[in-house]
Structures are given as C-alpha cells and as structure tokens.
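Derivation of every value follows stated rules applied to the coordinates shown; laboratory data play no part. This is a predicted model, so every value here is computed, not measured. Cβ atoms are built from the backbone, for glycine too; each structure is taken alone.
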Structure I
Amino acid sequence: MEDEEFEKLVKNKPKVFIGFSDSTNNHLMFNKLGLVTYYGLNFLSDLCELQTEMLVYTKESYQKLLRNEEYEIPPSPVWYLNRLSYSADQIDIALIEKSETKGYETINGKGTITGYFWGGCLESIYDIYTSERYPDQRSIYDKYNLIPNKEFFRDKILFLETSEEKPSPEKFEKMLDRLIEEGILQNVRCLLVGKPYDEIYFNEYREILLKISNKIKLPVIYNINFGHSLPRAVIPYGVRGKIDFDNKHICVTESIFE
C-alpha cells in the first residue's frame, strides 16, 4: 500500500466494516491488511427496511454478529422478492414473501470440511481478473499485490453470490470457468453459493454448478441466504468455519471480534 498512515490505522485502530455487492473490493483490500470484515447487511436496505420491521432472519443474523460468538448460518424458512422501487410510496409496504421449498442443496459434498471464509459477489471478483467493468482494475490489483496466489485458497471456504444484474446462465458459467483458469475453484476446500436474485435462473445455475463440481471434484452447497438475495446472513472474512455436508450445517466456529 502507498498510504502508510491508512495502513497503520487499519491495523492499530480497526473498525467494523460490513456490506456486500461492490464492497467486495473493499473487503478484499482490508482482508489483505489482516482485518476481519463482514459480508452481509447494509444500512439503507436492511436496517432501514421500508416495511415496518427488519426482516426477521436478517435481524437475527445482525444480532448474532453483535454477540461475538460462534454461530450457525441456517436456511431461512422464507425468502422475499426484491423491491422494484424504493420511492416514498413504498414506506410500510411489505415485501412479497415466498415459502422456502428447497433449503440448502448439497452438490457432491459429504462429511465435514473446515477452513477460513473468503469470497463475495461473483461479478465483482470476476471483474478483478478480467477488467471488464473498469479497464485498469486488474492492473491496480496487480500493482498492490491484492490478488491472492493459488496457495492462498487451499484452506479457504469460498462463498460466492450473484447480483441484481442477474447474469445469464452462459455468463454465470463463464465467470466460474475464469475462476478455474485463475486456479481458485480447484484449490478451495469447498464452495458456498447464494440463492440467485429473486430465484431467477435457479435451476440453470444448479446444473452449471453440478457440471463444474463433477469436473473438478468440488464440494458445493447451493441456495444460501446471503448477499443480494433476501433475507441476508452475515459471513465473516478470515474467520474459521465448519461445513457439515451430511447435515447441511454451516457454522462460524470462532469469535469474530477480538
């Protein structure tokens, strides 16, 4: 890093950093500096939810974060369609609720796997490697040595989710194939994949994950409530976790604050 004062502040006077989507880039930078951050809620669309109360599952996830203890990330019994508008006429209007009929779906996994959580928004991570969104993105990441080497991923539980851009199945597969080319997917302990935005392309994504899982022998759990889908769990970066594939349990197994 070029800003030595900023680096010292991060290391000596750490603050809580929490968010998702494009903030994946911030998470990866802070993680490089050794800071534990939290992929999860954001202020406006969660704590300031337009209906009269926070979503129950999201609120419970936030409370788990504040208790600073080991916790489980269970499947939510319901999920919600995202709002099409956030204008004033949506105040006190409830989100459209859907019953969860699928739960967590295991793809080629068995037994228990442990490791350290790392990941974020798939589109954001893909853009780091390809510079499709910003032409200089890869060069900046290379300049500051922000792209981990293949060895970095060997003890990682990788979590990925897709955004409101709702990438087509073809783009979804292209992005995952690029992560294989970069030596990521074949080196992680396992992969956790979020519920697609409004469940669009749910079955198509699952088939692609099965194809890739078979190809590189990658254990996968699909349909997890985090990121752009509603409701949202919180997943910490750099903290140890345990994935029980037989019982479909996802656990954070150490305190997330010092």
Structure II
Amino acid sequence: MYGVGANEELLGRALASRRDDVVIATKFGVVREDGARRIDSSGPYAKRAVEASLRRLRTDRIDLYYMHRRNPDVPIEETVGALAELVQEGKIRRVGLSEVSAETLRAACAVHPITALQSEWSLFTRGLEAEIVPAARELGVGIVPYSPIGRGVLTGQYASVEDLAEDDFRRNQPRFQGDNLQANLRLVERVRALAGEVGCTPAQLALAWLLHQGDDVVPIPGTKRVRYLEENAAAADITLTAEQLAALDEALPAGAAAGERYESGSMASLEL
C-alpha cells in the first residue's frame, strides 16, 4: 500500500547488505490501482502479494507478514490457511493481522498461530481495550499499536488543520476537523500538563503510557525526522507511577476523543 510498493523498494536497497541485522514486517490486503482502493484478503492474492514484496525487498523471507485489512466476504480461515502455507514454504516466518475483532482473531488462531495484532491504540483510541486486548492475551498474540501518538495530535504541535500540509490525509479525518479538533486539543492540554509533571514531552508520555500497558505491547510511532525518532525511543526509559497512570486514564478515558478515526468508508473495514 505505502507508495504502491515504493517504500518496500527503498527498504530493499537500504537493507540489502545487512538483511540478517533486521526484522522485516510488511503487509498485504489493501490494493491501490487507478486512483482507487480496494481490499483483497483472499488466499490467492496473499500468495501473489508476498512474491511481489519479496522481490521489492530483495530478500528470500519476510519475518512478519500482516493481513492489512480484511474483506468480510473472504473467510479468515482461507486467508490464514494461505499464510500458513507460506510459512511452510519459508517465504514468511510469522503471521500477523491488523484491525480485526476478537472473534476473528480467535478464528484465525484456530488455523495457525498469530504472532502479532497491529491495530490503532493510543490515549485517543482505546476501543480495543474492552474485548480485543483480552482476547489477544488469552491467545498469546502480541499487540502492535499503530498511531500511538494519535496521528501526531498528542505531540501538542497542532493548533488547527491549517498546520497540516495541503496534501496531508489527516485533513480529511473527522478528528482533525472543526469542533472535533478543538475538543481534542483541549484533551491534549491535559496530556501536556501531565507531561510537564513527569518531565517529558507529550509524545513521550503517550508512548510511555502504552508501554506500561504490558510487556506484550510494542508501539510503532511513525516519524520523518531523526530528532523525533530519538525522542520517541527515549520514551522506553520513562517509568510512570500508578498515580500518574490513573491520572492519564481519568484525563482521557475510552471514548473521550471527538470524531471517528477515519472517514466512513475506511471505518467500515475495521474490526471485522
């Protein structure tokens, strides 16, 4: 999906001489063509997609291969069955899923072990805590939260949608629009105040909060700048007290963020 394969090609070039030093994770399932997007989680497509990813990444195996989104018309058993065959063939080492429900996760694990579940989780997005996180832990599935800093808003660096580039996709997301954004910025002020008490940045506090949710939680914050990469990594060294964690839970309880996290079409493909 990312760059229609261009990101994999960049990684392939960068990692060609140090493949054994890294763990590579990539995805399949979201197809972009002719300016449109569709979801294909079928077994045959998974097998075609992995061959293309292996070629772009210049490697003979992918360490963790995720189903990016699920097409509800395709049984999860078919998808995971095909991925299990790819494991047997040595083309992938572990299977991951993204944005699936607890029910789907259980059905998948009945076919083949699932190593990781990549779903959105942050102080702004806590819906998976009720059923999905307990199911993952019951099944021994690691949790990989994406957008752990609320797509950047938890950094405290945005005051309006005008702070985003003209082509930034967040401009079309409900949480970044109108009254929703203003309400969410008020929540960010609470995070900023608590971060000041802890002695870290708001982004570091958001990451530290996630890391304190369990040893099976590995957030993946995105960044374009080395200084932010270093800032994010330093969050792993922050220890929060029970009182500080309770204060964060009180300040940003589940459902506190205003607006859906995607527009309606994308929301329809989540937690199926």
Going by distance in nm of label points 7 Å out along Cα→Cβ at positions 141 and 157, which of structures I, II comes out largest?
II
Structure responsible for -12000, with helix-only ellipticity at 222 nm (-39500 (n - 2.57) for each DSSP H run of 4 or more, over all residues; to 500) calculated and labels I, II on offer
II
If distance in nm of label points 7 Å out along Cα→Cβ at positions 29 and 189 computes to 3.9, which of I, II did it come from?
II
Out of I, II, which structure matches 11.8 when mean count of other Cβ atoms within 10 Å over residues 5-12 is calculated?
I
Work out Rg/Rh (Cα atoms, Kirkwood Rh), for residues 149-212 alone for each of structures I, II, then name the structure with the largest result.
II
Thinking only about distance in nm of label points 7 Å out along Cα→Cβ at positions 21 and 45, which of I, II has the largest value?
II
As an exercise: Cα extents along the principal axes in Å, calculated from one structure in I, II, equals 47, 45, 38. Which structure is it?
I
With distance in nm of label points 7 Å out along Cα→Cβ at positions 61 and 101 as the yardstick, tell me which of I, II scores highest.
II
Suppose distance in nm of label points 7 Å out along Cα→Cβ at positions 221 and 237 works out to 1.4; of I, II, which structure was it derived from?
II
If FRET efficiency 1/(1 + (r/R0)^6) of positions 109 and 245 (r between Cβ atoms, R0 = 35 Å, to 0.05) is computed to be 1.00, which of I, II is the source?
I
Given 17 for relative contact order in percent (Cα under 8 Å, 6 or more apart), calculated: source structure among I, II:
II
